[in-house]
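Structures incoming, each one as structure tokens.
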Structure I
Amino acid sequence: MRKFWPAVVAAVLVTAAVVMVLQRRQVQWSTANPEALALFRDGLAASMKYYRNDARRCFAKAVEADPSFTVAKAFLLNHLDPRSDADGMAALTAELDGADLGPLTPRERFLVERAVATARRDLSKASALTEAFTARYPDDPFGLFYAGQDAVLGGDLRRAQRAFERLLEIDPNWVMAYNHLGYIAMAEGKLDDAERMFTTYRFIAPDQANPHDSLGELYLLTGRLDEAEREFEQAIAARLDFRFSYENLVRVETLRGDEGGVEAALFRARESGAVPADALARLECWARGWLAAREGDWKAVADLAEDACGANLPLDLVLRAALFTARREMEAQVMQRLASHKEDSGGLPASRLELEAIAPYLEGIRAAGAGELDRAAELFRSAAAAGSLWGFSRGFARLCAWSSEARALEKLGRLGEAAGALAAMRAVNPRAHEMLAKATDLPVPSPTS
């Protein structure tokens, strides 16, 4: 779980925590302490901007100022890190589970109960709570926001879009809805619509980091690397500790194939102190692995897997390297890790959806290694169909699936079908196949092997 799905778990908890402070409507919160209320509202504002650490500190101080401020404890729980704050999460979850919610407003009761369910990763209960609350209060902005989040996690993008659009109708101050609508458009391949949503988000909140980062991520996926770099730099200018843009600048240099640029971007990310050590280690291995793979240096990839990077390398790179270099034990380890991921998805819908794409992709690489190109092509096609363009990581995986499918079909002489896979890929990123040509090569055994 930790090695493959930490980003999914973090995303569930982060997205469950992001809320908008209502500037035009004064929301009533159950505290009589003015200091606690001010700190709580500061936390909401920081959370809306994706300034997670600031939000956590504000919510913690609000609880210190008023230990009976139950809903502040719920937002604090949403902002704790399950990896570094596991004990604190468990204690706060137990406290909230036994709290008297009678004096709270219906919205506050919903938010507390949902926070507990989310902390316990009981997303079915969290979704049921949201459905019950929105049935009673269909135009409550908090309910609409979480209804959209639940729909995204469940893969129902149409329902998510309706929820976020309605949220903006109810209260245009929830500008984070533009962010989600942009990613929904990306996921559906409506890249022009995604750009419009992200640029609207940036226009409304130009002094925040996240609008620039989201637009930059779209440019990164679509191969507009100079524009992506500009947006990430503007995000960092807006917020010096905005970790995601430091990470994305490393990805820009990796896609450029600029080893010196990668080293400089990694150094900058490290010196910023914004990127956690474990995330930085994964990012460095991703970059070094892809730099070697795009040159077809599978021995270097395999050596990274056996030495400095280990489980921090992407599974598809490790599997290709294992097959190209005939390291059967490494191949077996990849498949064992895949099996463990299937067992340890934790009931998270996002995990299930991503697994539906990565599993056939890895099986396709393995089929190619066994000389079963027809089967490999079908598996790659299934991986691409199950994939998504939601964000760079998932979108990049889908580009790799299309590229691999095209390579298999080309080797089979089915050039018309290969052209179809290439067209789908180039509609997203016109230069992707050339960039990925060696990295998505297939380890097909020679006739004499």
Structure II
Amino acid sequence: MVVRECSLHCTIEQPEGQQGKAQVVVKQSSVHALYEQALNRQRRSVQARGFPRGEVPASYFEKTYRVNLIEHLKEFLFNHCVANTLYHEIDLQRIVVAGEPQLSSIDLDPGRDAKFMFTWTQLPLAARTHWKELSIKAPDRRNYKDLDKQVELFLEEETKKTLNFAKENAINYHDWILFSVSIIDHESHEELLGYHEQLWLKIGREEIDREAQLLFLGKKAGDIFTSSSSLLQGYFCKNLDTDYLFSVEILAVVPHSHFSIDRLKNHFGISTEQDVKRILIEIFSHRHDISLRRETVEATLKILTKQFPISLPRQIVHQQEMYILREVQRTPDYPVYRLQKDFRSKINLLAEKQLREALIVDHISQAEATHIVEEDEISLMALLQRPRTKEFIHFDLPITQKNGQEQPLPSNIIKQLCRRERTLNKLTQLFSQKGGGHRAARKYARA
């Protein structure tokens, strides 16, 4: 396969007040190559009056369907590479965005560079007291007798499963996989864009997940292959049926068969068995169905939001409300929720809470230059493999299913989530220590 040099670059302009701007440019050579690929593939499948299927002249097809093809390229490029390029540059420049960047315009023609313009809101944050000076009185662990035994049994079971797991085991149901994908020419197998997008996907067990199963089951990390899977076609192109060819490389696998304690150690930056037990106590200890971990995290975020007064523009609150509504509408309980009189009010309060928490944690994360590598992503995804360890994740992961089918998630979303969680871990630990820590946890650690 011929590898093409990456044909994208992103330029971020100086902000005007609270508005940030950026432009992502795709080189003309890549736009033209993709346009020709789309034209040729669509020409083979379209039935035009007066011509046999697959034999429509290129000139006639282009004249008739040019507008549709250009709209398709806008969608494909945005989904495949433009949005990720923007997020990557925002991260490199340590810009804290309130809400999500908004696509403002697209200039695309096969004869010139394609330009995607974005805007977003940047809010100045100033704390009344520097966050390093803050502390909380962390709630104590519960003292019911079998709490320590529950933790020890969990560790014993998962350690046994880990020992029985062979690294060469193939991908199986419910595993999370990280893979890269790039579009290639059907005939020459040359890369059309030189861009490799990284995606996470959970391998579902249902019949609706058949395409993902055919694509990945039985394969292993390191495998490289080509595919025209409808799963990938549908992810990149929702408004046009396509049959593009993709090069796929499996980068990592997070198995469901066992939970790696080493992943837990990496996520929290700990090394000893005592630390592991202390951390696990936080999710096994509950009061009124609320874990010790959640209590501590909520206390941490509560004191931070008091110290960072933020006036949220109505438009980004509305964006977040719409995002929450879309997520809630995909849950089975939505018909019940929407009948509650204060449903809209709760959506508004939740939107403001989520925005403030994310803004503050992102601000601290960028100030501290928190760096995320692939191993950190893998460690976070491992936490999703057990109901208990999901308690360690505070910020929401987007719902991964659409109409019951597991969907790919861009790696940049997981990177952002991972950065927030690691920053929150650091803040929770710092505030708890300054405030005296978990009294019973310290007693446990000395035992």
Structure III
Amino acid sequence: MGLLITVKDSKMFSKKAVFPIILFIFSTCFFYLINSSVKPFSEWPSIKYTTGDSTTYLNVGKWLIGDVEFSEVKGSVATRPFFYPLLVILLEKISPWAILVFQFVLWEIQILLVYFSGLIISKSSVASFFLSLFCVTILSPIGISLHVLTETTASFLLTLSFSILVLYLYRTKNNLLLFFQLLALSLCALVKPVYLYVFFADLLLLSILLFKEKKIFISIAAILTIFPIFFQLHIMDKKFQLKKISFIDTLAFNDYFFSKLELSKRKIENNPYSGRQIHAIREIRRNDLSRIINDYGYKNADLKIKKELYSTLTTFPKESVLLFIELILENTKQPSFFLPSNDFYPLITLWQSAITRFINLISLIIFLTVLFLKKEKKEYVVINILLSSTIFITYLSTGISFWQGDRFLVPIYFSSIFYFFFNLNRLFYTTKTSSN
């Protein structure tokens, strides 16, 4: 009898294991096919530092291990929190291929996380398989993974954090999982500072839940996940006298938002020459800000941009809001700049970014509908709030920049699909229970 049960269990395991194996083989081949059409496999390491941002991460990494003096990379240290540069330099010490292998592995793990999370939520291996297969076919995360940029790592940490929450909600109420979920978001905030707001929202919501349940020990452990952020704050305070984890938001407002807003102030419509005009304005603004930094330091430069932002919002409120909305709409329907081998890839990524925006809107509507139809359990409301805030903060962050393609959306492509699937499942569950 025991032997029969063992044989039966092994058959069930084999049946469940076949989909992840197929996913792994197919995704690996697809990854190779797409990136090899851009660059031959042997030349992949040659493109990892071709973007201007990529070298700044390497510079900070070199400073962290003492290979260069702080004065040589001061500007990079001001804008790049320590975590991702540290990963980059440690991997570079291993092999020129190490960072590319690392980012491929992170991409691959995300595919499997989506599969197993979908399986836990829906209990359908077929539905989870096709959900993950759809993730594989999103091209932008594939193309950008050959570049030393934070998007792949940020995407992985977001996907990991939401997968941990699914495991906690549907399988085991092990409170230690919440510590690792918060830690993933804490590190994500260091990779992409915009997610600092998501981390604090998560920390607040989960701490309240844990304190109410009198889980004092794990509540304290959860609060400890803020220490990586404190370490970055210490660096910024000591080196630049700034009470923030990065100077990147100041640069973004100065170089992009204010530069384009200048055209609105001058009543200049979009025309074939507006790109040149924006570029010229941006160069002037960059030079002015560099002069302030050199003469008065980063703290005064940051203060100057904050004052300008306040003045702009009060003097040109309509133009500022319209530009902010325009940039969001423009940046959330853009092709990838990292798959330039032919016109086919940019067209696909253009539509994929537009579809992502659409399914996120549908997901939000479903979430609000479920709340209206039925009083949701607080745990499910929490995960939905976190998913919603992650995705929509990402969209809001695109409102201060341009000429980036769909790069800002890469961290939330998998989370968006997850968001949609999670809410669709909650809608079916609610409809089913209501009819019963």
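Supply the structure label, taken from I, II, III, corresponding to distance in nm of label points 7 Å out along Cα→Cβ at positions 409 and 425 with the calculated value 2.5. Intermediate values should be presented prior to the final figure.
Details: I: 1.1; II: 1.6; III: 2.5.
The value was obtained from structure III.
If FRET efficiency 1/(1 + (r/R0)^6) of positions 65 and 153 (r between Cβ atoms, R0 = 35 Å, to 0.05) is calculated from each of I, II, III, which structure is the one that comes out at 0.05?
II
Here Cα Rg over 2.2 N^0.38 Å, for residues 137-360 alone was calculated and came to 1.23; which of the structures I, II, III was it taken from?
Here the read-out was taken from III.
Given 2.1 as the derived value for distance in nm of label points 7 Å out along Cα→Cβ at positions 233 and 313, which of the supplied structures I, II, III does it correspond to?
Label of the source structure: III.
Please compute relative contact order in percent (Cα under 8 Å, 6 or more apart) for structures I, II, III and give me the label with the greatest value. Don't skip to the answer; put the middle values down first.
On the way: I: 11; II: 21; III: 17.
By relative contact order in percent (Cα under 8 Å, 6 or more apart), the leading structure of I, II, III is II.
Each reported figure results from applying straightforward, stated rules to the coordinates on display, with no laboratory input. All values reported here derive from a predicted model rather than from experimental measurement. Cβ atoms are built from the backbone, for glycine too; each structure is taken alone.
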